[in-house]
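The structures considered in this document are given below.
Rule-based calculations on the coordinates, nothing more; no lab input. These numbers come from a predicted model, not from an experiment. Cβ atoms are built from the backbone, for glycine too; each structure is taken alone.
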Structure P
Amino acid sequence: MKYAIVKSGGGQARAEEGQLLTVDLMPNSPGDSVELEALMIADGDNVRVGNPVVSGAKVKAVVVEHFRGEKIRIFKYKAKERQRKGGGHRQDYTRLKVEQIVG
């Protein structure tokens, strides 16, 4: 099974051909093609690790959709002082469909 480790936004993700991949929000429109650089490529026992990226290795993907994650509730509280403050946050994400791992 061939897979690659890619960096997108602030994190890294494992990408396999045909798999849907969730990454931080990208400026591309749905239907656009995207190329991500591979930090590592593994094909069975053959593993190539880059420094920092594997030269000539790319992961080709297509933007499927943009969506927002679940709301995270934030609540600050100070006991015996009647101080309460609430808020929340929803992170924006992009879903990619991995078409091909080149390299």
Structure Q
Amino acid sequence: MALLRFHPTYTLYGDMSDRVMAILRDFSPHVEVYSIDECFLGLHGLANLWPIPMGISHKIRHRIRQWTSLPVCAGFGATKTLAKLANHIAKKQPTSNGV
């Protein structure tokens, strides 16, 4: 039998992840949790509410920071791979303001 031991902050990390995912569900019903610290948010059918994707991403980033104090970045793409690449660029480019 294997005994798994988790770092003491793992529970807190999971709780914070759940909070972030709940915030994201306020913006779209299309949330696909990819890992404890990453997800994909579908915006299909929401063009009337959010005609410019940058607008929703800045709003999401602000709310997550305000409610959890966590910094997040957002990337947009036609595929999940392109969205992950855009997210990577948003993290590395200071001028992108996280989006």
Structure R
Amino acid sequence: MLDQTHLLRWRGHCLARLGRTEAIEDLTQALEEIAPLGLGRAEAGLRTDLALAYSVHGDLRQAGVHAERAAELSQRSGSVRQRSRVAHLLRPRTPSGSEPVE
């Protein structure tokens, strides 16, 4: 179970949280291996991490593509944790990067 793809996935997750550019490459490579397997929950997590990595680096278009797909997969798989992570990413932000006050 602990193969190269899973290690890329975990490494990419950590790097995305740290704001490191390498996360995009690692997560994309892991996604190419996992997506064809139909592992919806795993793919949702990868796409959520990719959305985070892209948004940190200013590519909001790609971030949105991956966040929307992650939301679909999370809804289908019933993963409350992934839906929460995606919802947090999709939450509107103010220009300063903080969440708007309601």
- Where does the value -23500 come from, among P, Q, R, when helix-only ellipticity at 222 nm (-39500 (n - 2.57) for each DSSP H run of 4 or more, over all residues; to 500) is the thing being computed? R
- Among the shown structures P, Q, R, from which was the value 1.45 of Cα Rg over 2.2 N^0.38 Å calculated? P
- Query: When you work out relative contact order in percent (Cα under 8 Å, 6 or more apart) for each of the structures P, Q, R, which one comes out largest?
  - Reply: P
- Message: Comparing distance in nm of label points 7 Å out along Cα→Cβ at positions 32 and 56 across P, Q, R, which structure shows the greatest value?
- Response: P
